[in-house]
1. One of I, II was used to compute helix-only ellipticity at 222 nm (-39500 (n - 2.57) for each DSSP H run of 4 or more, over all residues; to 500), and the answer was -7500. Which one was it?
2. Which structure, out of I, II, was distance in nm of label points 7 Å out along Cα→Cβ at positions 76 and 332 derived from, given a value of 3.7?
3. Give the label, chosen from I, II, of the structure having the highest value of Cα Rg over 2.2 N^0.38 Å, for residues 44-131 alone.
4. Quick check on the output: 4.1 is distance in nm of label points 7 Å out along Cα→Cβ at positions 116 and 284, derived from one of I, II. Which one produced it?
5. Out of I, II, choose the structure whose coordinates give mean projected area of the Cα convex hull in nm² equal to 22.2 when calculated.
Structure I
Amino acid sequence: MAELTLRKVVKQYSPTTPRAVDNLNLDMRDGEFMALLGPSGCGKSTTLRMVAGLESITEGEMLIGGKVINNTHPKDRGIGLAFENYALYPPLKIRENLAFNLKAHGVSQSEIDKRVAEISKYMQIEDLLDLKPAALSSGQKQRVNIARALIRRPAVLLLDEPLSHLDAALRVQMRTEIKRLHTEQRFSTIIVTHDQLEAMALADRIAVLNEGKLQQFDTPLQVFNHPANEFVAGFLGEPPMNIFSVEVDSSRRLVVPGTEFALPITGYVQRLLGNRSSVKLGVRPWGVKVGANPTNSSVPGTISVVENLGDETHIGVRYAGLLLMASLPVTERYKPGSRVHLSFDDQDLNLFDPQSGQRLVA
């Protein structure tokens, strides 16, 4: 295990193209599980490939265990890499797939046999060792893929979207296995994913990227509950955070211009607002309170969408051109077309600067 440090790392494929990774700074602690999360094309896979040595670095430094690895050959970096598409050797049996890299490094046959036995037992693939990859299911191939990365006893384990090819049920199962693996072995691990649920469930800290830039690097709960900016707020969450523009009127209320939407400005909201006259207002679906009867600070609306998900219900409430999503217990039942009233607790509200998109803090 080892610490991984990225200092002002840049990747630019040509002088005329935008930077794929732009001044990225990250510090991953020894034994930490870090997720690189973001939409397609945000730079997360490029970052992983630079750590692995499969991509060169345009600018900046990368260090593993305090040692700069910019020019270190991939085989000498102490990296274990599990690919998205498994990349197993079809002609070789699973036993031979696991042993291949060790043989290339001149490890003795007795040591190879010992490590194969250990990792196959740990990853529960002992009965697959004499089969070839074509005989394996997707889940079994992914177990072998991860086992092959671990058998090297790497300083840093890299997982490149390892669950993206699996069906929903198998994805949940493998996610649990990866979490168990990390909890027991404490490898310094990086997973690349565009799946927010995967990142939230697995990682100790999440690095959210967009257009090559780091947006936020923090624990899953901090990233979810206290997003650094409007992009993070809108990217995380299913459904995502409701975000819309409001202004401060003469009665010191937050209003949607041209509508009856009005929220009183409390002391908490005022501290966030400062002297601003307009902001973006954000609230998670679980922060939207839905009731049949009006209150002094509620807003009327009409239900246009109902999604029954078994463990909870998502409803979309239309009001003055806005569609606000709310998450409710399954015990609360509503139908499309029903008139309801929405209210919000101050502590559930997020305010964002309309120009920079940064979340306002008191």
Structure II
Amino acid sequence: MSQTLVVKIGTSSLTQPETGDLALSTIASLVETLCRLRRRGYRIVLVSSGAVGVGCTRLGLTERPRTISLKQAVAAVGQGRLIRVYDDLFTALQQPIAQILLTRSDLIHRASYLNIERTFQELLHMGVIPIVNENDTVAIDELKFGDNDTLSALVASLVSADWLILLTDVDRLYSADPRHNPDAQPILRVSRIDQLKRQVQTGDRGSQWGTGGMMTKIAAAEIATGAGIHTVITEGSTPQKIEQILQGAAIGTHFDPQLRPVSARKRWIVHGLLATGKLYLDDGAVQAILSGGKSLLAAGITAVEGEFDSQTAVQLCDRTGQEIARGLVNYSSLELGKILGQQSDDIPKILGYVGADTVVHRDNLVVTQTAPA
């Protein structure tokens, strides 16, 4: 069976740092590489940043917009130009492409999530290369992916990719920023991201024209590896390296996929949805969830934070506020305020009607913290 590859290229790789102009030689090399892989049977998805950067150049702006409205307007100018460049280059090699613009809200609703998944699968089945970007023109700040690293990981999970390759402006992950710290050590392979987070110093700033720093790439790798996807961070100015990576070359930083990936539905719950509230749990409930995979009962809840309806996503936290899991809740925040700490048998008497025995059923619950040894 052919493998599915998601490649994300950032603004820092697509543009020239001094001017913000498109780095046409890099883009042409990327297109040639992806077309060769497509002819070899790979199913390809390209997640491309650059709309805002290209729009800035087109409009003669000297820095990235600071307001949401200006950024959205500039993205509208740049996205058309960016996809035109891609279409010209891919068409020269007889490779059809499609443009897919997504917002976070497209993934929050289960029906639209599944519809997007089917669209991707149809395009890949026809041999088309979808080119994906966040729909900056209509996205509202509260429902933004924040960066295309996160978007690429969610897309890789959605299409059940085998590989996610993040092309950036450094050759691999380091223990600190090598541009400012001469003692930074390269990291070639990561088997446990929770350990990695304690070992490295990561910045949250990207380039002048981009938004994603190394922190966002580690977060993207965490999403992807949780879905069983082999993830690589590497330098983007020579996209030919992608072929060497797929052939086993030790290029960039490789993140090993989890051997038992989370199911597609639970990946949607923990990564596709946005948590709208918090439930604080007692020690017994925390232990039952982390070690036993149990459902959450009202008796184990000590406090409720936020306003939310039933069947929305919430964070499940220990007494200190540290998240241990996420899940779809069976009661609203108003109802939970009345039944927290109570036994399940008492819920009908308190609420005046029969509800679910569980607050979050184990089938709708995803542990996000490693159980203690």
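1. Working: I: -7500; II: -11000.
Going label by label, the one that fits is I.
2. Working: I: 6.1; II: 3.7.
For distance in nm of label points 7 Å out along Cα→Cβ at positions 76 and 332, the value 3.7 is produced by structure II.
3. Working: I: 1.30; II: 1.25.
With respect to Cα Rg over 2.2 N^0.38 Å, for residues 44-131 alone, the highest-scoring structure among I, II is I.
4. Details: I: 4.8; II: 4.1.
Source structure: II.
5. Details: I: 22.2; II: 19.8.
Attributed to the structure labelled I.
Rule-based calculations on the coordinates, nothing more; no lab input. Everything quoted here is computed from the prediction, not taken from an experiment. Cβ atoms are built from the backbone, for glycine too; each structure is taken alone.
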